[in-house]
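Listed after this line are the structures, all set down as structure tokens.
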Structure 1
Amino acid sequence: MSTTFIRNHQYNVIKKQAEFLQKTLQTVADRRVIESVRYRTAANIIEAFPQLTEDQRQMLEQVSALETDNDFQRYLGELEPYLEPYPPITPKQLQKLFPKNKKLKVPDLQTIDFRYLTYLSWVDIATGRLFIVYPFEGQFAGIEGRIMPINKKGYCLFCNRHQELAFFSVKTKSANASPDNYFAIGQYVCMDHHLCNQSITDTGPLEKFILSVHK
């Protein structure tokens with residue numbers, strides 16, 4: 001069985017870099033430019049991984065030798081068995097993450113392909129609330145807040161792509177006030193969280209936002 005080592009956001013980096021190289025091959029004739037892009041593509045992919053075995057490095061660096069559309073499709077397909085899925089989670093665990101929400105409506109986990117998930121999220125349309133669950137430092141962190149469509153495009157905090165946005169507002173306790181004193185932290189995020197998971201290439205902004213809520 002293959003040893004998984006590629007997280008979803010890292011796979012998105014690989015796809016993004018491979019797509020750029022593929023477009024370069026289709027539009028650029030200068031061999032020096034092409035060779036430079038080949039080198040940078042492989043280097044950018046390797047930089048997305050804190051540590052790799054020599055075999056893993058060689059597997060990823062094969063991107064620099066690809067030529068045809070079929071080559072790129074095969075390369076990405078051959079990496080799929082090495083995707084490290086989102087950690088297993090149950091509806092009961094989700095309920096425990098949001099104990100104040102007695103009527104929590106959890107998503108159908110059976111319909112989700114956890115290989116392509118950086119964070120789990122869903123919207124309760126009736127209450128206009130967004131729920132996000134992220135595996136952080138060996139445990140799950142859950143945040144919820146009000147989600148409001150803004151009917152315009154912009155850059156999402158989580159994936160940094162130009163997408164249709166919504167304003168996500170989360171209440172949190174103030175560190176310098178009484179325990180009953182709350183304030184709101186708000187950010188613009190993708191309306192389509194499935195698309196966001198397909199686009200995210202850096203978990204830093206997401207983790208920073210979670211830490212700002214869980215003070």
Structure 2
Amino acid sequence: MKCWNCETDTSGSPFCPTCGKIAERPAGTSHFAIFDLPLAYDVDVPALEKQFRELSLRLHPDRFAQAEAKERRLSLEQTTALNEAYKTLREPTRRAFYLLKMYGVDLEREDTGTQKDMPFEFLEEVLDLRESLEDAMAAKDLEQARKMATDVEARRKAALTEAVDMLRSLERSPSDEAAVKKASHALGRVRYFTRFLEQVEAFEEEALS
């Protein structure tokens with residue numbers, strides 16, 4: 001990527017090493033690349049926070065309020081990308097989903113086919129869980145819903161652990177399609193369980209209001 005001001009190669013840096021102007025981000029820059037991190041699940045969060053604070057100060061739009069229009073625009077774009085990258089990488093579950101996306105499976109998209117690819121037995125189990133929760137909600141049985149939530153939270157954590165193990169194995173063997181599939185199934189379960197827990201939380205708030 002060339003600096004828009006002096007044509008120096010910026011190598012993806014947020015600032016030109018020659019003229020110091022704020023630089024453009026190469027298209028498709030990953031959250032990991034923004035922080036100059038390897039494509040890996042394990043992240044030094046305190047170091048990430050420190051780097052985020054430093055970059056935030058340097059890129060903040062207020063510092064470019066009197067700059068030309070291009071620099072003001074780039075400041076806003078860089079800051080937006082930095083904030084999104086930080087929110088994603090600092091949180092273990094979001095980081096796992098994003099890392100899986102880097103291996104070609106985006107569970108946030110409805111056309112990935114992941115839901116259809118989930119084991120049939122699990123999908124049946126999900127339907128049973130939903131029906132049981134609906135029964136508890138209809139009966140206003142908050143205690144039963146909380147018991148179900150405790151069990152589901154334990155299973156969510158176990159599924160996330162399984163996914164993380166697979167993602168770590170992909171760091172060693174990035175082309176391991178079996179590991180990608182196992183990670184996607186595990187994170188698919190995390191997504192289902194998270195939605196269930198959100199339903200219980202909403203029911204609890206309504207019951208106690």
statement: If you rank structures 1, 2 by distance in nm of label points 7 Å out along Cα→Cβ at positions 44 and 92, the highest one is 1
- line: helix-only ellipticity at 222 nm (-39500 (n - 2.57) for each DSSP H run of 4 or more, over all residues; to 500), calculated, reads -11500; among 1, 2 the input was structure 1
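When you work out mean count of other Cβ atoms within 10 Å over residues 140-147 for each of the structures 1, 2, which one comes out largest?
Working: 1: 19.4; 2: 14.2.
By mean count of other Cβ atoms within 10 Å over residues 140-147, the leading structure of 1, 2 is 1.
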query: Once FRET efficiency 1/(1 + (r/R0)^6) of positions 76 and 188 (r between Cβ atoms, R0 = 35 Å, to 0.05) is calculated for every structure in 1, 2, which label goes with the largest value?
result: 1
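Work out mean count of other Cβ atoms within 10 Å over residues 12-19 for each of structures 1, 2, then name the structure with the largest result.
Numbers: 1: 18.8; 2: 15.5.
Going through 1, 2 one by one, mean count of other Cβ atoms within 10 Å over residues 12-19 is largest in 1.
Readers should treat all values here as calculations from the given coordinates under stated rules, not as data from a laboratory. The structure displayed is predicted, hence computed values, not measured ones. Cβ atoms are built from the backbone, for glycine too; each structure is taken alone.
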